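Each reported figure results from applying straightforward, stated rules to the coordinates on display, with no laboratory input. Bear in mind the structure is a predicted one, so any value in this text is a computation, not a measurement. Cβ atoms are built from the backbone, for glycine too; each structure is taken alone.
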Structure P
Amino acid sequence: MKTKLYLGVRVPNEGARRLAHFIMHQPVGALDKLMRCTGLSQIAMDRIMSEGVTPAEDIGYQIYAFTGCAVSASDWDSKPKGGWFDIVDVREPVRRAA
């Protein structure tokens, strides 16, 4: 199944913008894989991306892990730093000491 990412005219928050940017730069099927990993339905994903619904803490962590730290929990509560297709600053994955 090839799910599409539906983006509204207005970017609701930085989390949605960063997630859209991440998905757009992944191989086909990445959105489906994310939705399977998180258990999100198409409707729930659409609400997160277009209405600015903040994902639950556990879903937010799964998105953070799936995106390699590209979308953090604080992004969902932040104003967007640009439009859907503007460049997103790259974050290095957090590395933990052994």
Structure Q
Amino acid sequence: MQVLPIILYSLGIILLVVLIILSIKLIHTVDKTNKILDDVYNKTRSLNGLFNAIDRATDTLSSLSDSLVGLITSTIGRIFPKRRKKKMEDYYDE
């Protein structure tokens, strides 16, 4: 009966030591991960200017292409007038 508490206490001490070691290793791993994440954040923040420049360029090209398409469409519309109006006039004349 006296041996069982000694075994349980020794196993508890061993478990406590193992948990302390694991928690220390976990703390070191989290610190390394934080350093990596900070580095990645700083690098992506430095690329924000490049992404903004690309965004502005695509917006400019998009507006230019929209105006060009509008110009071409209006030119084609002037060259080829709608024929529907003539059919409606013929219908009313009858």
Note: Cα extents along the principal axes in Å at 120, 39, 11, derived from one of structures P, Q, originates from structure Q
One of P, Q was used to calculate helix-only ellipticity at 222 nm (-39500 (n - 2.57) for each DSSP H run of 4 or more, over all residues; to 500), yielding -10000; that structure is P
For mean count of other Cβ atoms within 10 Å over residues 9-16, structure among P, Q ranking highest is P
One of P, Q was used to calculate FRET efficiency 1/(1 + (r/R0)^6) of positions 49 and 73 (r between Cβ atoms, R0 = 30 Å, to 0.05), yielding 0.25; that structure is Q
If you rank structures P, Q by FRET efficiency 1/(1 + (r/R0)^6) of positions 41 and 81 (r between Cβ atoms, R0 = 41 Å, to 0.05), the highest one is P
